[in-house]
1. Consider the structures P, Q: one of them gives -10000 for helix-only ellipticity at 222 nm (-39500 (n - 2.57) for each DSSP H run of 4 or more, over all residues; to 500) as calculated from the coordinates. Say which.
2. Between structures P, Q, where is distance in nm of label points 7 Å out along Cα→Cβ at positions 46 and 254 highest?
3. To which of P, Q does the computed value 169 (volume of the Cα convex hull per residue in Å³) belong?
4. As an exercise: semi-axes √(5λ) of the Cα gyration tensor in Å, for residues 70-261 alone, calculated from one structure in P, Q, equals 35, 24, 18. Which structure is it?
Structure P
Amino acid sequence: MIITRLLDRRWRQRRYSKYTRHYTPDFSVRLIKLLFLLLVLVLIDAAGMMFFEGQTLGDALWMGLTTVTTVGYGDISPTTTGGRLITIIFLYAFGISILAHIVTEFIEHRLWIGAEKKNGRWRWNMKDHILIINTPTIDSDNYLRKLLQQIRMTPALSEYPVQILADKFKDALPKEIAELGVVHFAGNAENSENLRAVNVSDASYIIVIASNYADPQSDSLTFDVLDRIQEIGSKAMVLAEAVNDGNRKRLQRAGANVVVRPIRAYPGFLVRSLVAPGTEEVLEDFFTHDNAHMRRFDISFKDRCWQDLVCRFVTSGTGIPMAYVADGEVRCNPDPTQVCSGDAIITLLNEGQTVTDQQVRTCLNQ
């Protein structure tokens, strides 16, 4: 009974090792050893052919290679007993099996690499890439897809390779995200080894996403990630999301070049901030009425050059025209030389600036 259990255990160990021995990092070493062994067998056979068959070195090697690869042209073959015996022993018995083993090793290694990449365990060794750290807990797939589309549509970023570090996609990236040419590494961002695995020190841009846009606790996790990045060292432009405005300075001290509010409906806002740092403060300022804000004036005008219109508004202190409305369509920032006609105009006003309809009407009708 004991012997049976030991034999069974040994059999299972051998079976498991069969499926795991190929998935170790020393694949190249094993492959070189096997190729070297195959070459030695071919050379021994060639020496035998030269001794027993009187073949030249070229003919002996040619016969050995065509035999071991099972091509078998038949133009050269052993005729002596010694030559045939050497061919059977070194090529038929060992050489062909070793070549088959090499092919098997290579195929299994390629399959292993494919599985590692698919499941987010492959270290890509990227450089000058965009690294996205973390994913939103709510509607993460849709948000990432929109964010990546915005990155691909932005000329300054479109050619950069993109990698995602998150523990969400342990099976595989969703098809619609993978089709955008993105790779991922499955792991927790609050782990320095994972940050090294995605080459955080060689990235050009790093985006640290707040997992929960409504939970200030997310800022603590973001701070931890930034501190680890700073400890490792990185040349990247780092953008981080801050749920609590009071944490902006802390995140900046931790290494974030740009800090933005999480705005899940508009991923393009994040991309704009990455390409042109500072624009996030301008755009966020619009959300607070006490600061710079937009105002619409429903006053008709006709055949006005846009650049002249802007100059009149600015010099008269009635704001900065940003868009106009024509036939119900808002037309933002038209060409300066365009002649415009519309039913309303939208202007940017400063903090505390008061503008009346009469002032706007005067500017439009001058």
Structure Q
Amino acid sequence: MKLLEHEARKIFGEYGIPVPKGFVICSPGELESRMGELGTRFVLKAQVEVGGRGKSGGILMADPSSGKQMAEELLQKEIKGVPVREILAVEYLEIQQEYYMSIAIDRSTKQALILFTDQGGVDIETLAKEQPGAVRKASLPLLMRDIPPFMVRDLLGKAPKELAKVMNQLYRVFCERDALLAEINPLVTTPTGVFAADAKLIIDDNALSRQGITLNRDLTEREREAEKHGFSYVELEGDIGVIGNGAGLTMATLDLIEYYDGKAANFLDVGGGADQERVMHAVRLVAADPTVQVIVVNLLGGITRCDEVARGIISAGISQQVIVRLAGTNEAEGRQILDGSGYRMMESMEQAVKAAVEAVK
């Protein structure tokens, strides 16, 4: 789950990473009453869970004469379709140099990947592509409690030594907060010291309860409903709904849809042993997506009984066409139940997917 900037910077502060003075407001009046805490110049930053706020008008320079009006205008905006509900007001920093520092999971090596460059404040992906040598990187086993001094020196190069402490503090945040990404961009030097001028933290969804987070804000309403039923569910951008049992079979169904020039609307794995009620909830959940025109149900009956699956499909009572491929335990019974209710049964996964793609076209 992505944390908002003010949430991430609070955590950074708890670990000793210097952050500029600031506070969160939800109305222009709140800013007016506390403006004196920020000095003669300050920055208003929209708190939205999207990147590129600055380019979209979500970060504004202000002063006591203009602050209230600018805050009011910012609270009426949408940044990339996301309404601004909160603003982080922070003191203006006299920046001397901007750096980029991040720690993420390197899935290929199963280690922490540390990135650093003295060209902060820019799109790091673009910089890495156009100037590969500008971004220094190192991998570190997650069993390490600290980043070894030699590695810190290699990463920082000629950057100020004060940044070494921040790098190890950021690594502690990354490890102890179950993060997938901990990022400071920019990390700045000023006449009064080093500051994290921005803060980004993404927490592993599987560790939210351990971190005391009860609600995953990154989930859509349908993804949240799927979580209640214990489904493995991901929303995509196509128009063919997909229900399978087992991640491999469901992924293979998505691959076939792509192969036949279709686009899947979702990934939904009902798991093993799905009964009538569980299948019914799965079908209704997928059908609730307004982009879904047709649904492919592709299940293999092992501990899952095909007759239970068939009854679940029928009891869902949805309007979209459902194309079914069932094989395995009680297959004949399942086929008979569906045939009697007018559902399309296919002999193979390929036939079911082809029929779904053709139905959409």
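1. Q
2. Across P, Q, distance in nm of label points 7 Å out along Cα→Cβ at positions 46 and 254 peaks for P.
3. Going through each structure in turn, the value belongs to Q.
4. The correct label is Q.
All of the numbers you see were taken from the coordinates with simple rules; none came from a lab. Please read all numbers here as calculations on a predicted model, not as lab measurements. Cβ atoms are built from the backbone, for glycine too; each structure is taken alone.
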